[in-house]
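Following are the structures in question.
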Structure I
Amino acid sequence: MVGIFAILSGPVSDRIGRRRILLIGCGAMAVALMLHTFVTDYRTFLIVRILAGMAGGMLSGAAVSYIGDYFPYERRGWATGWVMSGSAFGQIIGIPTGIVLAGRWGFKAPFYVFAITMAATIVLLFLRVPQPVGKQSLKQLTIRRAAKDYAEMLRRPEVAWAATAYFLMFLGVSIFIVYLPTWLERDLNISGNEIALMFLVGGIANVLTGPQAGKWSDRIGRKGIILLACIGLSSLMLLIVPLVTDAITACVFFFLIMILVAMRISPFSALLTALVQDNRRGSLMSLTVAVGQMGFALGGAIAGPLFAGIGYSSNTTLGAIFVLAMGLIVWFFIPEPHIRAAVPVAE
């Protein structure tokens with residue numbers, strides 16, 4: 001549902017403005033989360049999760065698109081890095097908090113707290129996030145026109161390659177990450193608490209690296225950092241099975257992996273914002289989010305048979321291949337605008 005509604009909401013955000021779609025998405029998410037009150041069985045739980053996915057689809061492409069609208073290209077890496085690190089920091093705090101809340105007050109409690117944070121987000125958006133002037137499409141919004149715009153974008157080679165790279169980015173990570181905890185528990189006897197610590201350490205690495213990677217990409221360019229990160233990430237994936245033997249080495253490897261993931265995602269998201277005009281940016285970012293969701297879903301489907309039939313080394317090898325392929329596509333097929341010297345601002 002995130003992927004489907006990302007596709008649908010992209011042209012809408014181009015027409016009515018990113019601020020409005022962010023407000024609508026946050027409001028819809030808050031309502032969907034409060035509807036968990038009525039969950040009584042799997043069917044009702046699935047229904048409210050579908051509604052939450054619809055709201056998530058509205059939000060997924062709009063946030064990065066807003067960065068493209070508000071910041072000049074030579075500042076977008078820095079801004080994107082902060083937004084991405086905010087997401088990672090939220091997961092660091094949110095996942096253990098949710099476990100505690102669910103254990104003490106039941107599984108619905110985390111959803112209620114999430115609804116409160118979304119309501120607070122609405123207030124922050126309303127008070128502190130303006131709509132950039134002149135960044136809305138003047139075309140009449142119709143399903144036919146939206147489909148035509150998507151088709152026209154995909155006929156441009158750089159956009160088609162960007163969508164492919166985004167797909168491979170999530171595909172490779174999904175194949176690698178889905179069965180990583182299972183492999184650590186089953187083959188290395190690492191406990192669930194130690195795995196949770198590993199993810200905490202990795203989240204901290206992501207938070208620390210994201211803004212810096214974005215700022216570096218503003219100064220020296222995006223593509224070199226993305227390729228370097230992909231080469232390093234694929235190398236670590238290939239080395240994790242032979243070199244990780246206990247919880248300590250697992251934490252070290254995952255810390256390095258998440259550094260490289262942050263080095264890749266912030267510059268790449270900033271690079272994507274420059275591939276189309278302002279009035280199509282929401283459509284492009286929503287398209288890439290939807291394609292990424294498809295890649296992550298396909299990766300999860302592939303990861304299971306690989307892990308069960310061959311072993312986790314097959315997951316790491318195939319994941320490394322797709323990660324490296326993503327970096328090569330960015331390097332050879334996606335153009336990068338010239339970055340002018342950024343005007344110093346308070347950071």
Structure II
Amino acid sequence: MSLEDKAAQLIFVHIYGGHADGGVAELDDSNKRLYGVASPREVIEGLQPGGVIYIKRNPQDAAAADIPTRNLESLNQLRALSTALQDASATGLLIATDQEQGPVRRLPPPASVVLGGRELGATGDVDLARSIAKTTGQELLEVGINLNLAPVADVNTVADNPAIGDRSFGNSPELVAAMVTAQIRGYHDAGVAATAKHFPGHGAATVDSHSDLTLIDISEEEWKLTHLPPFAAAITADVDAIMTGHLLAPGLGGDDPATIDRDVVEGLLRGQLAFPGLILTDSLWMQGVRGVAGDVEVALRALEAGCDVLLMPPDARATIHGIIEAVATGRLSEARLDHSVRRLLTLKAKLGALKP
């Protein structure tokens with residue numbers, strides 16, 4: 001693979017529109033503004049990213065409920081879109097979405113609407129949790145989605161947590177760990193990849209990282225007792241990916257949001273916990289990390305910290321060029337990119353998505 005190929009593999013893009021060849025003026029214009037081409041198919045053909053994420057709303061208009069991306073119109077439409085985007089990719093795509101169930105679900109009707117988060121945790125039924133994840137995974141695969149950005153591994157220790165709340169299975173580390181383990185096994189039963197999120201734990205937050213930098217004011221001892229166990233359990237259950245949170249956790253030695261903090265990503269997650277899988281950033285559109293530095297600089301810092309996948313960088317093309325320049329100047333080594341690209345390709349191969 002060329003250096004540009006490798007840089008592009010590290011990017012997961014969002015696209016505007018629910019049909020591969022576009023055709024809705026405002027959505028085509030949005031693709032042109034971000035990617036220089038109009039249709040979702042042209043985005044994949046032109047950039048050749050490692051993956052795509054399906055979302056409901058334009059990330060820059062998060063407060064505007066009337067501006068959908070229209071990725072998710074119907075199940076038949078979604079399956080056709082996934083097939084077309086895979087056809088346009090030279091290596092094959094990881095296609096992701098957030099189908100947590102409960103308050104955060106993406107698939108349109110008649111996909112299953114089942115217990116999620118707090119309600120499921122309240123049952124304490126790990127067999128039910130596994131069954132729900134298996135059903136969810138089967139439905140995702142039917143529409144071409146092979147990577148679910150779930151389960152939520154956050155232990156919700158703040159009652160009015162604005163970002164997690166009832167998305168969490170509860171406030172007991174043991175319960176959350178058991179539910180996370182069960183759901184990872186359920187997704188694997190279905191043949192879909194699972195993602196534990198948001199490392200090192202978003203459950204003690206009082207600020208939503210979508211809108212601002214989030215401070216997690218806890219000691220390392222409290223983190224190990226309360227927020228670490230579900231992530232440790234996820235790793236034991238062979239979770240495919242872990243998503244970082246845009247969380248400032250000074251008690252863990254971090255001076256930056258976890259996504260761009262080497263002590264947290266490389267030191268804790270890759271080092272102490274020995275996680276071998278894919279590390280994704282949370283969306284790089286979120287203000288919890290965008291306020292730290294320029295968009296391309298944030299992406300480069302995430303790679304330096306040890307992340308493999310840059311989720312939704314605001315300017316994907318500029319980010320790819322920034323990675324290439326960072327290698328040219330010696331800031332990043334090509335061997336560093338190789339480690340991440342191999343993890344991506346390995347997961348694609350496991351899921352049957354890797355092309356020869």
Can you rank I, II by distance in nm of label points 7 Å out along Cα→Cβ at positions 116 and 268 and just name the one with the largest value? I
For relative contact order in percent (Cα under 8 Å, 6 or more apart), which of I, II scores largest? I
Once Cα Rg over 2.2 N^0.38 Å is calculated for all of I, II, which comes out largest? I
Just checking, which of I, II has the largest value of distance in nm of label points 7 Å out along Cα→Cβ at positions 44 and 244? I
Out of I, II, which structure matches 4.2 when distance in nm of label points 7 Å out along Cα→Cβ at positions 52 and 332 is calculated? I
Taking helix-only ellipticity at 222 nm (-39500 (n - 2.57) for each DSSP H run of 4 or more, over all residues; to 500) from the coordinates of each of I, II, which one would give -11500? II
Test item: log10 I(q)/I(0) by the Debye sum over Cα atoms at q = 0.13 Å⁻¹, for residues 180-299 alone calculated as -0.49, pick one of I, II: II
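We did not get these values from a lab; they are worked out from the coordinates using the rules stated. The structure presented is a predicted model; accordingly, all values stated were derived computationally and were not measured. Cβ atoms are built from the backbone, for glycine too; each structure is taken alone.
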